[in-house]
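As structure tokens, here come the structures.
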Structure 1
Amino acid sequence: MAVTREDRTLGERVRANPRPALFWLAGVVVLFALEFGAFMNAIMSTLPWAAVGGALPGTSIWAGLAGVGDTLASLPTLLSRDLVPNQGYYVPGEGWEQTFLGLEPAVAWGLRVTLIYVYAFVFFGWLANGYFVFRRHYRYAAWTPYDDMLDHLRDHRWGQFGFVIVFGFVVMAVFAPALGPTTVAQNIADPYSHEIQYYDQEAQEVSTALVGDANRAATSKGSADRNVGPLSYDSYDRYHPFGTLPSGKDLFTFMMAGARVSLFIGLLYISLASGVAILLALLTAYYKGLLDLVVVVTGDSVQALPQLLVLILLSFVLSDTWLADIYNGGLLLALIFAVTGWPYLWRAVRGPALQISEEEWIDAAKSFGQTPWTTMQKHMLPYVVGYLLIYASLSLGGAIIGVAGLSFLGLGVNPPTPEWGRAVSAGQPYVATASWHISLLPGIMVVLIVTAFNALGDGIRDAIDPQSEGGSGSEVATAGGSGA
């Protein structure tokens, strides 16, 4: 009996026609290798390797692995600040020194930022092209529901707006060290351990100064003579795209590093809460009865608690524990959000899970002796996961604004780790002064990112279920409230 194309597994289809898959894979490898050091830096600087290693057995082995990771994170990359430097000084009659090709620092920095975003766009585009390679060469079905979803997303301008902003936010988090005009270690965390060179007008020579001293001369505190606004230079020829903080530290560098912190907390919270929500939704929809009642009562009890007060209380009570030392309180915040936020996601997917559990093919799977876990995994999960993506996107924006709110109140992520809410709090006394940028720019970014996640969630919802286009206010409120 001849084996048709439809009967072959994906691996067999790839082996029968390997050229398209190998060409696509080679492109992924090349693009990944160009910025491998940046990806490793994001992993090593985000995950709490040292704190976790100290709490686990085999500390020496863990320390060795962390050392290897640090070495890989220090590998040169195509778009690093070393290859495209923007920090230098201006010598009258000679021009800019120590910047890329002698360009003005603002131009050199803008060039590096542009190249990073072009690279990120190309990399994502090539990854997305993998789906079309699969569809053209290896998928046996002429049509699947995913084709219609993509078609709906192509026409969904609101969802596309959300995707573009979220994409830019993720690039901020991954490439934060290269995007800033300076580094967190040099300018924010330990400025008195680093030096910069500048041209001393009085001595008519190149001199050095501690970054901390330079920051004290670049403070933004409301008055015209004590303010470094957006798109300007300080007296040490350092360029500040967003201006400086009241401490004189660079606001743009602070914001880029804060994006990584917010993304880490948001993704960890969503991963944990979504895992609990999807597991409980499948179990309660399949077994119903007493199990469903217990989860309903538990979920309602958690939802009845004032989430903001619970976040503040637990953040304060657990501030002296070892959990608060991991990522300067970032892990603790993510865990608290997950513990208090899973009922919102579970409520969002419980209805679809109950609906699919009543279908005839579920009864057929049971009658054929299929195990409950196999039935849930193969027949129920694919239907429910789409709804989870919608509300997870909406909740992620809520988590980001929740973290910013806690940092504004002086809770949550501990200094000197950058967080957007702390920048808003630092600039609050200067809102009506020349230093308006300190609060306004971070505030705009928080609003923009939260709006973008909601727009992306709307786009995903309308792509999965076009009849629900436009959605209802209650759905959005229910999901968005999980991060309040």
Structure 2
Amino acid sequence: MTSMTAPLHRAIQRHPQRVLTIFGERTRTVSESFGRIARLAGALRSLAVDEGASVGILAHNSDRYHEYLLAVPWAGAVINPCNIRWSAHEIAYALRESDTRILFVDEGFVQMISDLREQWDELRTIIYCGEGTCPADLLDFEQLVDEGEPAEDAGRGGDDLYGIFYTGGTTGHPKGVMLSHRNMMASATGSLATLDYVTRNGRVLHAAPMFHLGGLSAWTAGLLSYCTHSIVPQFTPEGVLDAIEAHRVTDLRLVPTMMRMLLDNPAAATADVSCVEQISYGASPISQDLLDRVRKAFPAARFVQAYGMTELSPVACMLSPEDHEVASRRMSCGRAAVHVEVRVVDRDDVEVPRGVVGEIVARGDNVMLGYLKRPAETEAALRGGWMHTGDAGYMDEHGYVFIVDRIKDMIITGGENVYSAEVEAVLAQQESVAHCAVIGLPDETWGERVHAVVVTRAGANVAAEELQKFCRDRIAGYKVPRSIAFVHDLPMSAAGKIMKRVLREEYSRAT
């Protein structure tokens, strides 16, 4: 039976004294972690955590977050990692819908507790997992670990629910994606079988938020590969560079936006990053310019791209280091990993010919159990036994998948379909452009017009007309942005994706 706690049992048999986690100056061996997790699980049971109950966490990355991810299923319960960028209203909704009555919080979110309790009065137990002194009215994580009686592993696995992972929010209500132990292990083992997703016995740096499946997939693969987990609270260029040097990190999991921020930091020029063997990324393809810069900064590193979504636990396709050497493949998201089937279909769910744009669908043991308390939406997403991703793309004759847009982000202007990713790829080639996003805005004449929001490189000075001409020389006229706004930064999700919904709302009001 597949279980998320099984890798820890294997690790304690093989190398109990190996360092499992590093957080700041604090290191814990496999043996130490094993004991702490068993005692924390025992403490949770003493708090009347029932079999299958949901236990939440609202905290930045830490070694205690790592222990939570294993102790909760060890106790027989279900994890519910909260999005640290959400408002109290959004978090309270997720806690209430999932009937989460126990919540771990760190020092960054203590001030939110009263708002959460006001909106969800069944939130009866708060456990402080931060640094420093525990507030008087909360339970202390370290005290629970110190005083807890070690519990036997509850043995959850297979199709038992491992976690509820909320996605969306702000517009409408967020959806709770239910992922089983089998889902998580299928994605991790399949990713490792497809290519060397992480370095075996290496040191994986966790800078992406651990509540997100992008960060959690690297953590799970690291458990299976007997890695040491180097953890920083959140992504900052300085913190990542310091951790790489101090902990001799072999594997980084970043998104292209993080890569740019890292390289733009002056400290990157002198940091010793010779230990980095692999950089994996997701959220978007990597441009040739950025790849060249990262290769120069990390000369020993190979590159891996993973594509997927929360509902796929999360990996569907992977782009190998060798594929990064082929220009025509580099803008793809790779080919289907060994644990999943991928197709591109039309509106009737009929597979389309190679090269034809349709919706990307997937099936395999990594596909979610469903959306919590949303049977109709679950049925729609999983119709015909395939997860409908909502991504528009095509597959070439060699099986490489190319994402052209989110279906909901496609722009229809004058009756023509414009895929924002295509326009963004052209704009990104202009030397003055650092980041950009292309959206559709209401237009009385054309229905929608193509609008670009651009962040320029430091010191660059470029006019909208110059960018429009640059695009016009490379793509059809109806795809060229009719309007361009220049900004200092773009709204980003925790996964490192540009939040186009926010941009559409902002610029639609200004129209």
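None of the figures in this text is laboratory data; all of them are computed from the coordinates on show. It should be emphasised that the depicted structure is a prediction, and the values quoted were computed from it without experimental measurement. Cβ atoms are built from the backbone, for glycine too; each structure is taken alone.
Annotations for the structure displayed:
- Value -0.28, -0.50, -0.97, -1.16, calculated as log10 I(q)/I(0) by the Debye sum over Cα atoms at q = 0.06, 0.08, 0.11, 0.12 Å⁻¹, assigned to which of 1, 2: 2
- If relative contact order in percent (Cα under 8 Å, 6 or more apart) is computed and equals 16, the structure in 1, 2: 1
- Value -9000, calculated as helix-only ellipticity at 222 nm (-39500 (n - 2.57) for each DSSP H run of 4 or more, over all residues; to 500), assigned to which of 1, 2: 2
- Per mean count of other Cβ atoms within 10 Å over residues 17-24, the highest-valued of structures 1, 2: 2
- When semi-axes √(5λ) of the Cα gyration tensor in Å, for residues 129-240 alone is computed across structures 1, 2, the figure 25, 21, 20 traces back to 2.
- Highest-scoring label, criterion being distance in nm of label points 7 Å out along Cα→Cβ at positions 105 and 449, among 1, 2: 2
- At a computed -0.49, -0.56, -1.01, -1.16 (log10 I(q)/I(0) by the Debye sum over Cα atoms at q = 0.15, 0.16, 0.22, 0.24 Å⁻¹, for residues 185-264 alone), which of 1, 2: 2
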